[in-house]
1. Assuming 3.5 is distance in nm of label points 7 Å out along Cα→Cβ at positions 48 and 120 as calculated from a single structure, say which of P, Q it is.
2. Name the one structure among P, Q that Cα Rg over 2.2 N^0.38 Å, for residues 104-223 alone of 1.20 was derived from.
3. helix-only ellipticity at 222 nm (-39500 (n - 2.57) for each DSSP H run of 4 or more, over all residues; to 500) computed as -22000: which structure among P, Q?
4. Out of P, Q, which has the highest value for FRET efficiency 1/(1 + (r/R0)^6) of positions 200 and 264 (r between Cβ atoms, R0 = 25 Å, to 0.05)?
5. Quick check on the output: 2.8 is distance in nm of label points 7 Å out along Cα→Cβ at positions 144 and 176, derived from one of P, Q. Which one produced it?
6. Using the calculated result 19.0 for mean count of other Cβ atoms within 10 Å over residues 64-71, pick out the matching structure from P, Q.
7. On relative contact order in percent (Cα under 8 Å, 6 or more apart), which of the structures labelled P, Q is highest?
8. Given that FRET efficiency 1/(1 + (r/R0)^6) of positions 32 and 280 (r between Cβ atoms, R0 = 25 Å, to 0.05), derived from a single structure, equals 0.35, which label among P, Q identifies that structure?
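None of the figures in this text is laboratory data; all of them are computed from the coordinates on show. This one's a predicted model, so the numbers in the text were calculated from it and none came from an experiment. Cβ atoms are built from the backbone, for glycine too; each structure is taken alone.
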Structure P
Amino acid sequence: METTAASLRQPIEQRSPWADAARRFARNRLAMFGLLILLFFLVVAIFADVIAPYDFDRVFFTKRANTLPFVDPAHVLGLDSSSRDYLTRLIYGARTSMTVGLLVPVIAFAIGVPLGMLSGYRGGWIDFAIQRVVDIATAIPPLLFALFLLSVVGTGVSNVIFVLAITSWIEPLRLTRAQFLAYREKEFVTSARALGAGDLRLILSHILPNAVSPLLISFTFAVPLAIFAEAGLSFLGIGITEPTASWGKMVGSGIGNTIRVYYHLALFPTILVALTMLGFSFVGDGLQEALDPNRSNK
């Protein structure tokens, strides 16, 4: 009886919603598999200088170009059309893709989220003006606008990141605005306002924490879209310039009259792009399931 009474007096352990979400995410095997894929490519991208057997722009003038994989022990995956080690190019291509894939959503969300917060919280003429800008931007096809901007500012990694970010801020703005419109009239926000909380405190302490979950999920799905967009621009020859390695540019260079013989030049980077996008998709689905408020008590 004493043991029961003592156990009843013990405080009940309370887990935060984020801890519950992390527990549900860890139980999702596909999400964990996707996370392992992304961590692998992230490590490869960060330590490309250490992992790659050669410099990414080194040309082997004494060796024949377009060699097949597993023929020359010094070049396990062969050489490309410029007599450069293909394994090295793939490793450095991971750095380019991960850099573009992460920086583009960061910049796009840095533009769209504050504008969405302002539009959704203030409303009125501010919301009207911002939404008219969004309507104009939406009417312009993103790909054509990206092609136009790249023809003006030039190609290269930094310009590709800038152009893709400029064409990607609308979606986070709309999502943030929708969240703020939904939460600004909730009872807990009205109560905090009645207690004297200012606009900044209401936004940062009451509304934004509740809007983080869908924004985080949207960010996760925006990363593979940015990688795919960079690959598409590089495939068209207006994205990443030589000698910088890019999976998309490698696919474009590998497709041609020699693809039936030197299939690996287009196949290997295509597989890596697909694996990266698959990893982000698995992680995004896992976050969407883990952060679902309907499952918070499971």
Structure Q
Amino acid sequence: MKKRDLLTLYDLERAEIEAILERGIALKSMRASGERVHTLPGAVLGMIFEKASTRTRVSFEVGMVELGGHAVYIAPEGSQIGRGEPIADTARVLGGYCHGLLIRTFDQSRAEALAASAPVPVINGLTDQFHPCQLLADLMTVRELRGTLGGLRYAWIGDGNNMAHSWLNAAALLGLELVIACPEGYDPDPEITAQARRIMQERGQGSVEIVRDPVEAARGSDVLSTDVWASMGQESAARARAEAFAGYCLSESLVREASADPIVLHCLPAHRGEEIAEEVLEGPHSAVWRQAENRLHAQKAVLERLLA
């Protein structure tokens, strides 16, 4: 059987995404009832982390253990990766030890290079361009709370970053109505936006709009999402970004512009009072903690699909 990678959501078909979400919900229910699901007995996931992590590392490690397997954490410090070993060499060696590999790194090309040389499935745990595993957890959260993904208006408010790119992927694959509010100069990659629009046009479903006014994006939306304004590696530009994003805080007033009972999402970590207000993060519309927990369940479904 040909190996499968998950580098962007485009590596999945629409039916596969829906199956992963359903399986994630089922696995969550089984875990809550105390049922053990050892569908990957003895499997080993090698996890290469070139960026810091809390949710990705812990959720994948716990997920592998709960599925009956193991996870091996590999950081630049203490490994030959940090001393300049080519990623292709690392891929071939680790692929001989492990049944799958996860990478959390900077440029998408590094994840692609790992996948090109690895004989086992490779999962993107985050790059500067995409964050597919987070999006699956986000979609699972919406599915749990609304019972469907269709017929809803999705608003992304903030930076046109890897999360915005993955929302574009999801909107194209699932035919979602997506509006993105970014200040000028911080739009999503135009090629990624154009690709999403082409897919939507070919399939005759879904839409994407990029606006400057966060109120316009929030108005009537059912799902409101945001992220930090300065992602990992952009800390030196934090002050300039804070100035550019003034007015883009996901505040109570923005939430009031949304539908009657909107879902608020944030992939974390959150800077309270910057991209999201404290009272919104901790408020009645926030699904942020459910969203974070769902990283575990959605990723277990991904691991089953790619490694079983």
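1. Computed on structure P.
2. Numbers: P: 1.20; Q: 1.10.
Checking each candidate, the match is P.
3. P
4. Numbers: P: 0.00; Q: 0.50.
Checked P, Q; max of FRET efficiency 1/(1 + (r/R0)^6) of positions 200 and 264 (r between Cβ atoms, R0 = 25 Å, to 0.05) sits with Q.
5. Working: P: 2.8; Q: 1.6.
Only one of P, Q returns 2.8 for distance in nm of label points 7 Å out along Cα→Cβ at positions 144 and 176, namely P.
6. Q
7. With respect to relative contact order in percent (Cα under 8 Å, 6 or more apart), the highest-scoring structure among P, Q is P.
8. Working: P: 0.95; Q: 0.35.
That value comes from structure Q.
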